[in-house]
Structure P
């Protein structure tokens, strides 16, 4: 195990640096990273939308092999391949805790799930599981609006559509609209009707405020990143039932990934070694970085 390794670190901008092996706190494990993802959370940090601490490692999700157990960590993960399955307000890389764009990272063992093998698809288990939880939280609703064409948004819209809900996807990205149509989803450019539930899969809070005022839902489902986001003034938002989803739905997440394998593979860029990506452009579902073992 190397004592130093490469990582993409936040220094007011993403930089490639050498790092020392991280400590492994109680209940955590040390993961040797095989695949890591640069996702919209990383882009939000890089563009100043979301704050993070100086020196934090970027990379919102990843997968690899557990090489060391901390005290009281899940011993069943020892030596196993694992991927990030859930996040919360206390662990949400790169906003709270180091991310996966490094050769090694410490992760709470409770937030990982064992996987049979690692591939670029494994880094989407997190968004898949969050989408599964969001879909299971929608109840007594007819029409649902999903804002944002991220993987979380697309996954959630797909599940809800399969469950029989009338789902609309609100996104300004042409590539997301084309993909949504190819998947049988309805992209909308304007919100001019009521929806029972809104799923916030975009970090643009000002657009979200306008959507909430136009759609007048009774329930709003949020990604945990909104715990770190300053809300704008929103008339009527106090009357909303607001639910934050964190992921953890393993069975549903794995089934969803198997169904969307082709979609994911056609809309990501796989990079063979860590480097700072062009975050203002690139494939719809972002970049996945492969680390040499």
Structure Q
């Protein structure tokens, strides 16, 4: 087997020091998780997952999680839906037309998904990037259809390593210095995430004129590749192919301590607003739909 382009020590130095996004090639050639296609996962995961549903058409406003529909379905039912041509499907996806809508099982913690199959944790080998002991237990799984997307946001903590397994995903990344061009908001509130008010692929430039000056870095991540997303880089992510599967891990950093204090204060303020009688109108907007995961 060919040697990898970086040793674990070299890869870790890159992750800890690099200030711009980067794609690692040929680092996962021997990872068992390369076989985690949706077909394979349908045989391993028989419990129902929560899928977020959205329209394929692009809007001039972001589609936040609080505005989506949700269904509970197995991966096998999800596969049947993606292959359905005559829209005669019965079950959880009945009434949802796959040509008009996308589905996304996002933020799924692998430690919960495979709690009865702990050997699968070892299929994800983040130790190759210099983080010994980090594997599937420290990772999340993402399964989606074409058009499935995550609204543009930045993560308050750490950096991000993303391993693409099946299909392609397109990442639109913006540097921290462009934050003022992204019109940040904490509504809807999600702990450790700051959202942009801009629809990145269909921006309303009359309402958000400064977005014209935002410097986008676009990456189409291919199967087997790993994307490094530096700390506080904004990102909008969309599935390009009919079915996509990816795994990511957020890497903690020493400089996160201050951000955690800030997030704790933000959470306290949000909880106070939600409990105030005059602020009930905001309750649904600041509730995190994924809080149970």
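Here are the numbers for this structure:
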{"item": "Which entry (P, Q) yields the derived value 0.9 for distance in nm of label points 7 Å out along Cα→Cβ at positions 82 and 242", "result": "Q"}
{"item": "If FRET efficiency 1/(1 + (r/R0)^6) of positions 90 and 194 (r between Cβ atoms, R0 = 41 Å, to 0.05) is computed and equals 0.70, the structure in P, Q", "result": "P"}
{"item": "Read-out Cα extents along the principal axes in Å, computed value 61, 52, 36, structure in P, Q", "result": "Q"}
{"item": "Entry that produces 20 once relative contact order in percent (Cα under 8 Å, 6 or more apart) is calculated, selected from P, Q", "result": "P"}
{"item": "Distance in nm of label points 7 Å out along Cα→Cβ at positions 18 and 162 - structure with the largest value, from P, Q", "result": "P"}
{"item": "Winner on FRET efficiency 1/(1 + (r/R0)^6) of positions 58 and 218 (r between Cβ atoms, R0 = 41 Å, to 0.05) once structures P, Q are ranked, highest first", "result": "Q"}
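We did not get these values from a lab; they are worked out from the coordinates using the rules stated. All of these numbers come straight from a predicted model, not from anything done at the bench. Cβ atoms are built from the backbone, for glycine too; each structure is taken alone.
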